[in-house]
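Take a look at the structures below.
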Structure P
Amino acid sequence: MQYIDVVIDNKSVNTDSFYTYKAPDEVGVGAKLTVPFSRRSKSVDAYCVAAGVDCALDDSKVKEIDTYDPDRSLNSEMVQTAIWMRRRYGVKYIDGLKMFAVEGKRAKALKAGAGTEASDPGYELTEEQAAAAARICASVEKKEAKTYLIKGVTNSGKTEVYIRAAEKALETGRTAIILLPEIALASQVAQRFRERFGSDKIATLHSRLKKSERLSEWLRIRNGEAGIVIGARTSVFAPLDNIGVIVIDEEHESTYKSDHNPKYETVDVAFKRASLSGAVLVLGSATPGVTSYYRAKTGIYELIEMKERIGESVMPKLEIIDMRKEAAAGNTGVISRELARRIDGALSRREQVILFLNRRGFSTRILCPDCGFVMSCPDCGISLTYHKSVNAAVCHYCGRKFPVPEKCPDCGSRFIRYAGAGTEKVEEEVRRIWPGAGVDRFDIDTASAADDPVKVINDFQKGRTDILVGTQLLAKGLDFRNVGLVGIINADVSLNIPDYRSSERTYQLITQVAGRAGRTGGESSVLIQTYEPSSDVIVEAAAGDYESFYESELIHRSIMNYPPYSDIISVGLVADDEDTAMAYANAFRSRLIGLRSAPAGASVMMPRLDERRNDGKARAVFMIKAPHGTRAGYVSEYMAFRDRMIENRAPAFIEIDINPYGSV
């Protein structure tokens with residue numbers, strides 16, 4: 001027998017600690033256990049985080065574990081990563097551990113892709129692909145814990161480089177994780193990997209799997225049956241041993257940031273797992289995040305550039321359409337005259353068209369022109385969007401639906417107006433103008449409602465759809481072969497959001513959605529409709545000038561002390577009433593300001609009430625700009641303050657989010 005330390009599977013922060021038990025000698029770090037705990041009549045789940053520990057307690061007072069499940073146990077690298085997540089993000093031990101674990105009852109293996117045999121397509125790499133693959137594969141073979149950033153234009157063949165890296169990992173007896181920003185894209189890429197390696201070596205993990213299906217895949221991975229795991233964000237926690245390479249494609253995407261508990265950054269977790277495993281981390285994007293590119297420029301990452309498209313693919317021609325002139329000419333619709341003319345031409349040539357607008361719904365505001373009333377969510381305080389498909393006003397923050405008023409609730413006027421355009425309105429307009437065309441829409445609403453969200457993409461790829469209207473889901477690396485025209489309906493949408501990343505996001509969206517065009521050769525066009533045609537970001541995106549955009553954005557962030565020069569930490573204090581929430585927020589802020597070790601250049605902002613809270617609670621929030629390298633100290637202070645609140649039974653709780661997406 002030995003003494004071990006375990007973490008109890010319990011949601012309460014009161015048990016966020018290590019507990020010592022006796023266990024058989026074969027129980028090691030990562031073991032999934034059940035143990036007696038407190039006065040509970042039933043055993044509780046637990047994970048071993050340290051084995052062979054010293055114990056100063058009387059042996060008779062140390063309880064023995066009840067059961068040990070080797071099939072669902074983790075390894076020491078996973079445990080180390082989970083413990084690191086607690087220090088990095090202030091999450092509970094069990095929250096980090098359960099990201100690697102699995103629930104559910106045993107089920108038969110998934111049938112997706114069954115029967116696919118490995119094949120050699122005889123693919124000949126371009127010079128750029130060969131050079132990139134050679135550098136990365138050499139590091140995989142040497143077990144170098146390096147990070148590469150591939151800055152490759154759209155359709156430059158990055159996926160084939162990822163395949164070669166995974167192939168090298170398998171050749172050397174190691175494993176691979178391939179991450180994509182969306183399930184639809186992960187499914188597309190997974191099929192390419194199955195065709196190359198065979199179905200048996202590939203496993204997929206994503207949120208749309210049933211619990212039994214996820215368990216089946218998890219066990220295949222854990223038992224070493226599948227050496228390559230492909231999926232969305234949570235696949236970074238795949239229970240693999242001996243990882244050789246981790247790939248994060250479209251690394252700039254905001255979906256790689258978890259905005260619900262536990263809150264984490266996928267790139268950070270991947271970097272940690274790679275460093276513990278002696279693995280290579282590969283980040284890929286045509287439009288890298290400013291922070292990632294900065295790290296490459298300063299030598300933290302190794303930069304690989306791929307500037308040419310593969311095969312006959314030709315970069316599309318980007319043009320700016322001034323919508324102010326359209327309005328002056330009497331065109332009040334969402335589609336400019338030039339875009340309409342180009343759509344006619346594309347359809348006549350049997351080319352497909354993508355129309356991109358990063359706003360879902362029909363109209364973005366419901367208002368009264370007589371008194372200026374704008375319908376907003378009573379819980380969240382943001383404008384409601386009219387969704388014609390369900391005839392309701394929908395809050396895009398909390399999801400609540402409200403009936404549309406027949407008259408103004410403020411002044412009684414019956415002249416309720418719908419302003420702004422979303423993808424529903426664009427779809428309706430397109431169906432009216434081109435009644436003979438096959439039209440479909442791909443946004444969160446259609447993806448959530450569909451039994452198979454990949455079907456819309458498959459129909460477009462197979463030519464069943466002529467015009468596809470969609471949001472940012474279309475800009476996430478999907479491979480379409482017959483797109484001759486892309487229309488960006490309103491490029492200003494993302495430019496005016498209250499987020500320091502708004503310029504970066506605008507550049508990325510324009511470039512990424514433009515990259516869906518021209519993949520089979522010949523001329524293709526991208527029309528950027530905007531009311532701000534002289535905007536530096538829009539002009540730089542139209543010119544494909546990432547370097548100019550990056551340099552100007554870096555200057556702005558340096559002046560404002562935004563990432564990569566700092567970490568933004570959001571602190572929230574939640575209570576039953578506003579006064580209590582604000583009192584604790586001010587108390588924690590005062591503690592931070594009064595620290596003798598407070599870093600130079602740090603900024604701790606004043607608390608404010610978050611009107612978006614929709615659970616009946618009050619939430620006071622404030623932001624910290626923590627200079628580069630100081631975040632750990634602030635996380636430590638957060639945890640100390642949290643523990644003191646628990647000890648004093650405070651009528652509030654505290655939460656943090658590191659580098660959140662949204663307004664700051």
Structure Q
Amino acid sequence: MDNRDNEGIIPVLARAVREVEAAVQRGSVTPSVRTKFQVVALLVREERARVKKDDSSEAEKAGQLKRLDGVATILAKTAARDTSLLVLLAEDAVVSDAAKRLRREMLAAAGVEAPAEEVASGAPAIGVAAPAAASQRRVVPQSVVSRQLANPFLAPDFSAAAQKRIQPRRLAGWELLGPLFRSFEYAGDGASCLPLPEPTSLAAPGGLQLMPHQAQVVAAAAAGHRTFLLADEPGLGKTAQALLAAKAANAYPLLVVVPNVVKANWAREAGLWTPQRPSTVIHGNGDTIDAFADIVVVNYEILDRHVGWLGDLGFRGMVVDEAHFIKNKSSQRSQHVLELSERIRSRVARPLLMALTGTPLINDIEDFRAIWQFLGWIDDKKPLGELMETLEATGLEPADPGFYAAARRSVVDMGIVRRRKVDVAADIPARRVADLPVELDDAAGRSIREAERELARRLVARYEGALERRTSGIVVEGIDHELVRRVAKWEREDTTTTKTEDNVFTMMRRIGQAKAPLAADYAAQLARSVGKVVFFAKHVDVMDAAEETFEKRGIGYSSIRGDQTPKVRARNIDAFLTDPDVAIVVCSLTAAGVGLNLQVASNLVLAELSWTDAEQTQAIDRIHRIGQEEPVTAWRIIAAQTMDTKIAELIDSKAGLAARALDGSDEEVSSSTDVQLEALVSLLTEALESTQAA
């Protein structure tokens with residue numbers, strides 16, 4: 001299991017141990033505090049044992065063990081302050097029923113299921129790591145049961161019986177997988193992209209327009225091609241290509257496996273490009289999914305819980321995003337992806353299988369062994385089916401001089417598609433902002449949404465109080481929008497908000513803090529795919545969180561902040577520009593938004609929203625400058641289902657007004673206060689509409 005920094009048991013333990021530490025410092029060591037101390041200690045012991053047995057990379061293990069050491073250190077310091085707690089750390093310490101209940105609650109809060117025997121007896125096997133067998137964690141959502149009952153029989157695909165089974169003839173005695181991989185090194189100047197048909201149309205649903213390079217992949221799927229290793233650089237629209245290829249191939253239901261950070265974006269893109277095909281996203285145990293949807297999106301981190309029923313649902317297509325995540329065939333997520341692919345191929349003759357990755361094919365080509373196996377091109381020992389037939393048709397053997405070039409061509413023709421930004425520069429805008437919605441589905445996200453509701457309730461109370469105090473006798477049917485605007489202005493200018501109350505400024509800061517690990521994770525993925533990346537944030541704590549993530553991922557970075565001396569700033573800029581090991585520069589929007597030339601990168605991540613389009617544009621212009629040879633993409637990280645979404649819409653709308661003003665209209669160029677005010681107006685209006693509808 002691949003625990004992310006904001007997921008799993010460790011954040012739950014960190015919060016709990018801080019609560020215990022604070023209580024001991026206050027001198028209020030109640031029985032509940034002692035219970036929490038003991039449970040944290042037990043869970044740290046269990047988690048340490050689980051991490052050591054996990055199949056994650058050594059770097060990931062080291063990062064998790066370091067975080068557990070941090071929790072253990074706080075436990076030790078706390079016990080040193082109150083030595084009566086030491087007895088609870090003993091191996092034979094008695095575990096009360098209250099401790100057992102608290103342990104189950106903390107595991108549930110972390111999204112970890114207690115083993116079945118614990119749930120049945122209510123008595124966990126304290127001190128023993130939870131079983132690692134995936135079957136003990138698997139679930140079947142009720143919606144899936146309903147679908148299975150509604151249609152218990154899957155229609156057979158008889159075309160599978162007509163497929164030729166290819167038996168190697170001339171190449172039967174050769175070991176072929178090694179030469180196939182080496183062909184991408186020895187024939188390095190050979191083809192790297194499947195010949196694609198010219199599209200007949202660029203039109204897409206809802207008035208959207210495909211770029212020519214996107215439409216070519218869709219045309220290939222419409223013409224009958226069914227396996228793709230789509231390795232376009234980030235920013236070239238792989239998500240839309242995959243969704244429309246599935247539509248062209250009628251590959252429904254479609255399974256999409258993605259990293260957690262882009263899960264919400266896939267749901268949004270599905271709604272844009274294939275609106276007639278309902279989609280659903282699996283969260284946690286899948287309690288909220290629609291099993292009757294045509295497109296099912298699941299993230300790698302929870303795939304182990306759902307692999308059982310997913311394999312039986314009858315998918316006719318499967319997309320794996322950021323497919324380099326499965327390069328380690330011994331990892332659970334790789335095994336689950338390969339299992340699902342094999343089960344789909346066993347019952348569907350020609351399913352649509354697409355692996356999406358921006359990682360260049362010429363680097364560590366053996367990393368793609370699992371991807372080729374997912375696509376059905378090879379198994380553990382040899383090429384399969386069409387690929388073997390193509391290799392036989394070359395008339396060459398690995399000892400022949402021309403074999404490597406022919407082998408590379410054979411693999412590429414199976415469906416490798418690789419385009420760079422510079423290759424299709426005429427197709428795409430010179431500069432574009434791409435929104436990437438992310439789900440804040442942890443405790444911080446829930447707290448933020450509750451704080452937004454509390455802010456809305458406070459605005460409604462102000463509004464209703466103003467109505468009650470009105471003496472003019474004016475009566476407005478429905479919502480008094482003029483009063484709404486006045487109330488929003490009062491709220492924005494109010495300086496009496498207590499420390500426990502959030503205003504529009506603190507809300508946006510909290511959202512930025514919650515997004516930081518997700519934004520940093522996406523920047524790390526970009527750096528792996530395209531090289532240099534610029535990361536912008538408004539607040540120091542967001543920059544700190546991002547840099548901590550990069551350190552844990554082993555990614556080199558430099559930093560540009562307002563408190564640096566000119567010498568340090570110049571050194572850090574030079575490191576990003578010239579040092580190949582420095583992949584990311586972490587920049588303050590206020591300190592690095594102007595006066596810098598960072599055009600060595602063509603990808604930029606905006607981890608936090610600005611209050612004005614001008615500030616956002618200044619940041620983008622650090623890489624979109626004269627001399628930039630590649631199209632620029634700014635990835636704007638948006639927290640779904642929060643005020644972040646409304647702020648983004650307002651910034652974009654105000655940008656349109658500003659553009660018209662600069663073109664000579666009478667509109668005034670907007671300021672940051674406009675966006676803050678409009679955000680409050682929108683929040684209050686929606687709350688009043690909801691109240692009146694109820």
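Work out the source of 24 here, i.e. which of P, Q gives that when percent of Cα pairs over 25 Å apart, for residues 425-536 alone is computed. Only one of P, Q returns 24 for percent of Cα pairs over 25 Å apart, for residues 425-536 alone, namely P. 18.1 is what came out when mean count of other Cβ atoms within 10 Å over residues 329-336 was calculated for one structure; which of P, Q is it? Answer for the origin of the read-out: Q.
To test your reading of the models, identify which of P, Q gives 10.5 for mean count of other Cβ atoms within 10 Å over residues 25-32 when calculated. Each step should come with its number before you reach the end.
Values: P: 18.6; Q: 10.5.
That value comes from structure Q.
Assuming 1.00 is FRET efficiency 1/(1 + (r/R0)^6) of positions 145 and 233 (r between Cβ atoms, R0 = 41 Å, to 0.05) as calculated from a single structure, say which of P, Q it is. Write down the numbers at each step before the final one.
Values: P: 1.00; Q: 0.45.
Working through the options, I get structure P.
Each of structures P, Q was scored by distance in nm of label points 7 Å out along Cα→Cβ at positions 441 and 489; the highest score is held by Q.
Could you tell me which structure in P, Q was used to calculate mean count of other Cβ atoms within 10 Å over residues 345-352 as 15.9? Label of the originating structure: P.
Taking 215 as the value of volume of the Cα convex hull per residue in Å³ derived from one of the structures shown (P, Q), identify that structure.
This value belongs to structure Q.
Suppose helix-only ellipticity at 222 nm (-39500 (n - 2.57) for each DSSP H run of 4 or more, over all residues; to 500) works out to -10000; of P, Q, which structure was it derived from? For helix-only ellipticity at 222 nm (-39500 (n - 2.57) for each DSSP H run of 4 or more, over all residues; to 500), the value -10000 is produced by structure P.
FYI, it's all coordinate maths here, none of it is from the lab. Predicted model only: the values in this text are computed from it and were never measured. Cβ atoms are built from the backbone, for glycine too; each structure is taken alone.
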